[in-house]
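Asker: Structures are listed in the sections that come next.
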Structure I
Amino acid sequence: MATIIGTTYYPYDKRHTHFAQFVLGLCLEWGIMVGSAGMGVPAPWRDPSTASLVAASVVWVVIFDTIYAHQDLADDLRVGCQEHGHAVCGYWGGMGAPYYAITVGGCVVSVGSMIALVDLTDPASCWTWFSWGFWPTGAAIAAGLLVEHGWQRMAGDGLRL
């Protein structure tokens with residue numbers, strides 16, 4: 001129900017707030033809560049690891065959608081729309097060196113590169129970074145979690161997410 005309400009409101013959000021990207025992030029990342037509950041995490045909204053993953057993912061969406069939104073920033077301003085232009089998760093999840101090196105390091109490099117290289121005044125640059133920039137970040141997250149899972153299984157710890 002929360003996702004339905006949020007996704008219904010999102011297209012109108014720029015008319016009421018400067019935080020449309022945050023609303024979108026909450027809508028898209030609500031699936032982490034649902035997935036965590038489905039995996040047996042009791043009360044995922046109170047689980048620090050789940051909450052950290054949601055927070056990091058929302059920030060990720062905010063960054064990418066902010067870049068996307070800059071493509072039509074001038075038009076949004078003209079029509080009156082408003083615009084605002086995972087390490088903690090690993091600690092609470094009991095992650096080790098592979099997680100930090102691959103996931104956190106990879107995210108820092110990929111998102112940092114994107115922020116440094118995107119030209120917010122050029123719609124083509126915004127589109128390029130929006131349309132493909134999430135792949136390296138997503139790959140770093142997936143690879144780090146996968147390698148960490150294998151690392152913990154080999155050590156006999158099991159995955160504590």
Structure II
Amino acid sequence: MALRLPPAWAIVMSSLVLDKIEAEKAEYNDRKYGNVYSIQLAWNTIETLERKREAILIHLDKPSTETAQPATILDEPLRGQLRSWVSDEVPAISLANLPKLMMLINSAQEAQRARIDDYYLDNLTLVELIQRLDEKMAFYKNIALFLQVFGLALILARDLARRP
């Protein structure tokens with residue numbers, strides 16, 4: 001019965017497969033790090049919206065001992081600042097519109113939290129995929145190591161068989 005040996009190119013093929021898996025793993029890691037960065041940006045947006053809320057509350061809390069003119073001067077810049085951070089139209093800055101303003105800020109923050117959740121869940125999926133790729137790579141590395149040791153054993157057996 002003849003011993004069937006694996007082809008010599010099997011080691012090269014396992015190296016090519018490992019390179020392909022490594023490239024796929026790098027792509028997943030890039031996506032994961034991009035998601036982490038996006039999560040950080042979303043948290044920064046939430047914090048910025050909270051600062052806008054505080055600025056509006058402080059602005060509306062200040063007693064208007066003088067004429068209403070100084071408060072009106074700040075209304076438009078505050079609206080402009082808030083407009084760039086929320087998706088809806090911003091009503092005039094006043095105590096009467098305070099619930100609407102708070103709802104706008106709350107909805108913008110909730111949208112950012114939903115984005116954070118999506119990025120986080122995507123990262124969990126990516127981590128699972130990366131773990132599977134690591135297992136696959138370990139399998140191919142074990143095969144390559146086995147083939148190398150097996151080839152070395154065959155070479156040693158051949159050399160030892162030649163000795164008298």
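Asker: Could you tell me which structure in I, II was used to calculate distance in nm of label points 7 Å out along Cα→Cβ at positions 103 and 135 as 2.3?
Answerer: I
Asker: In terms of distance in nm of label points 7 Å out along Cα→Cβ at positions 31 and 151, which of structures I, II is highest? Present the calculation step by step, with values, prior to reporting the outcome.
Answerer: Details: I: 2.6; II: 3.4.
Greatest value across I, II: structure II.
Asker: For Kirkwood radius over Cα pairs in Å, which of the structures I, II scores highest?
Answerer: That would be structure II.
Asker: Where does the value -21000 come from, among I, II, when helix-only ellipticity at 222 nm (-39500 (n - 2.57) for each DSSP H run of 4 or more, over all residues; to 500) is the thing being computed?
Answerer: Details: I: -21000; II: -30000.
Source structure: I.
Laboratory data are not the source of any read-out in this text; all were calculated from the coordinates shown. This is a predicted model, so every value here is computed, not measured. Cβ atoms are built from the backbone, for glycine too; each structure is taken alone.
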